[in-house]
Structure 1
Amino acid sequence: MSLKHLRRRSVWVAALVVVALFGTPFHGPTATSAAAAAGERPNIVVVLADDMGLGDYSAYGTPDVRTPHIDRLAHEGLTFTNFYANSCVCSPTRAALLSGCYPDRVGVPGVIRTTPADNWGRLAPAAVLLPQVLKPAGYHTAIVGKWHLGLESPDTPTERGFDFFHGFLGDMMDDYWTHLRGGQNFLRRNLEAITPEGHATDLFTRWACDYLEERAHAEQPFFLYLAYNAPHGPIQPPDAWLANVKVRDPQLAELRAKYVALLEHMDDGVGQVLATLDRLKLAENTLVLFTSDNGGSLPEGGFNGPWRSGKTHMYEGGLRVPGLVRWPGHVKAGATADHVAVSMDIFATCCELAGVAAPPRIDGVSFLPTLLGRPQPERPRDLYFCRREGGPGYGGKTIEAYRRGPWKLVQDSPFAPLELYNLANDPQEATNLATREKVVFRDLSAALRRQIQIGGAVPWQRPADDEAEQKSTERK
């Protein structure tokens, strides 16, 4: 069999696997809520920060940071006290948010990178993304900012369902001002490479506001996914923002001061987006959701409140993230909710808002009842968090966590034993109960293995990348 036929066969087999896991493809809208049935579909804006710690906004009570605009979302909307990212790193959470599925079920168990040798995911060709579901309901869909789910055709945003893309394809920028990654330019407007000038945060803010200006005159609702790459490293705030922080708090450590300045600069961008919604008289019919892709990076100055550890780790500090939702007249101002929500639940929530049925067999659950102040009994469900990685100390292994009720099973290193914690009694994960709670440990370990097997059925490399990696290995 020729290499060409092998590639075709691998794509065909991958499609069959995904259909088996997800069910048949989605075929259009079905009314699922009274508001949508009445034609009252709101606009939806999802703002995703990159590596923002759970405690890194001033409404949380953190004294060294000033985030009046993120705080505004908390004061005018609802704050989730138990909001989780689907992973402790970037790409998997983004895949979960846009697919409603655990990330390994859509081919993204780890970080998608620019070189095949260090790439740990490929968005499954048959995965149905949120814009594909919203468009039949009349929504115009756009992503501004960081994509991080594919660098080339057919895995770019407009080829995966978005009507409009203005942003960055890659994982991170080596410099917020030059916008390059490894010397390559991944900034695009739809499919066209672009070379704008300015700080990346300012660019993304301006492009988001431009999009809102354009859609204000259209007679259809919109979905805007605004994905900042701040406060991800490199920690490069504009000079004026860093100077402001240092004047205000001269005793603040340099590392933290730079991080706070970069974060406050992003907060100003959020404020500009909110002001644009106000000026265009769009705010009353627009739901705005703010969260992060994983916990804050401790080595770069992030703050995750009292929770253990941070980004790249499976402890609570790496997984717990801000969850703020504002929808004037629908979501009670200043409300809080203990409901446990995960990034992938955003998909199901947006579907219910738009009045469309979510694709079959997704893992996310709508939290719209919680937003509207209605009873939402905690549906018993286990939660699974994964990260596949190949950097130093990982060797292509996987780390994961598995939660059932208050119990959480953790493997934070592929070379360490599984750990067990009871989050109700020990939210800081200080006491490992693996040897004391043997029945719970056994049951969760078996459930974790089953989940790993499910995700393992979905290919997570492009066929061409498999070939390139094989040739590279043969040459060594």
Structure 2
Amino acid sequence: MKFLRACSATGITVLLAACGGGSGPSDSEPPALPLQTPVLASHAPIVNLEGTLHVGADVAPPADRLPVLAQHDGTSVSHGTVRDGVGEPELIAYLQADASSYLTSGEEGNEDVQPLPDGLVFRFAAMPPTVRVGEDIPPELLHETVLVVQAINAALPREWQLRFGHEPFPADTSGALDGEILVTFAPQEDWSSETIPLIGEDIGLAEPEYAIVPTGDPEVPWRIEIVAGRIWVDPSQTTGQERLGVIAHELIHLLGRGHVDPERFPGTLMVSGGSEELSDHILHPLDREALLAAYGRFEPGLSSDHIAEELGPWSDTTMHVRGALGTDGGEIVFGAALRNGLSQPWAVGSTPESNLADNMELSGSIGWSGRLLGLTPLAETVAGTADLTVELATLSGKVNFSELEHWPVDAPPGATGSGATWRDGDLSYRIEVRGNSFNQTGGDGGEVTGAFFGPAHEGMGGVLVRDDLSAGFGGKR
């Protein structure tokens, strides 16, 4: 069963500095971040914020909102709660408006294009979909698609994070298989004939596939769920920065979200014509919380009158752990945030003036040391040492987290050595350096994503994401 959503993405602008590959660094401009590839889609996003690099989710608390409770080897450790979420009433109102947004959007007289039932919360049901791009896609468009997938995955439960297919699909592919989301970049006149009629100057369109599934429940004998989909983006009508918002808008459509009133909900990508409020991190808090609710609390095809009941308690208060470490190249801050069952790590530091490989003051084996701070899904704080070593000749190395200890649920961290050993106390990962970033290539379970900080790479930091721990880390040379 096919439904079409002709959605105008015109006007979306996402102000991400240096988001593309671009040219090499100049005397006044720091180097661009390296192009992302499908193998990195499971890693955390890295955003260049015009002078700072931000690794991980956009959840860092203001420095003055948390008390400093301990000093860990030169790192100031803060812990506590901050009321910084969207909140239950606003989220319910948004999801109810979203559930009521699916109306007929198709060609008059086309019997294959059917009206969507009003008042349902749509989502994939069986497994996380796999995003695939078409063959011969330019590296920069592939990079932008991976960036969007990374940003969306940072908001989803780990078991529902999008996969990214390493093999592109052929140009003559007619439709997505179950469990696939196909991303096609093409001029609007080359879009599938099934997507017409087009609206004005639309530059992006989502084409979902739905299935009616029997439930075995006599009271609710069937449900509607998303099983596949395709998005179309006209790259000739957008800049690299604008395309990030367009791609995200259409992918979120295929994850089940519709359009809402921009005057009532200005802080979301999911308004026709784009969001008036822009985000350096692509998604807005309301976008992220709606995805978490739909894939963390709801069954597919939930009726709008059951949203509040199925959502359950939804907190606007976040537990944070935060570390701050001073270096000659500026302060590095890192930590993790836990709210509504999702623990999200982050790290922030100043942007280097050159790529690590181009720093003529460094040679041989270079080391950085500092701390790791994180939270388990049960709200236990975990802390330990963080050591990174890089061989400049090969741009490879290791990051080790050792002396890992934890404190009881909801308890603040104490002095080093005052907690109980977490797991076996050690984690180790092999990494490779790309520009001013680094990614795990092997080792223990989980994913490590990091960056170098400071004008002359005086610092490093990043995030570790595992099923049992989400942590930020930072260190100095």
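Here helix-only ellipticity at 222 nm (-39500 (n - 2.57) for each DSSP H run of 4 or more, over all residues; to 500) has been calculated and equals -4000, so which of 1, 2 was it run on? Among 1, 2, the structure yielding -4000 for helix-only ellipticity at 222 nm (-39500 (n - 2.57) for each DSSP H run of 4 or more, over all residues; to 500) is 2.
From which structure (1, 2) was FRET efficiency 1/(1 + (r/R0)^6) of positions 187 and 411 (r between Cβ atoms, R0 = 30 Å, to 0.05) calculated, if the value obtained is 0.00? Matching structure: 2.
Largest in FRET efficiency 1/(1 + (r/R0)^6) of positions 59 and 307 (r between Cβ atoms, R0 = 25 Å, to 0.05) among the labelled structures 1, 2 is structure 1. Using FRET efficiency 1/(1 + (r/R0)^6) of positions 203 and 363 (r between Cβ atoms, R0 = 41 Å, to 0.05) as the calculated read-out, with 0.75 as its value, let me know the right label among 1, 2. Comparing all candidates, it corresponds to 1. Looking across 1, 2, the calculation of relative contact order in percent (Cα under 8 Å, 6 or more apart) that yields 20 traces back to 2.
Values in this text are rule-based calculations from the coordinates and carry no lab data. Since the structure is predicted, the reported quantities are computational estimates derived from the model, not experimental observations. Cβ atoms are built from the backbone, for glycine too; each structure is taken alone.
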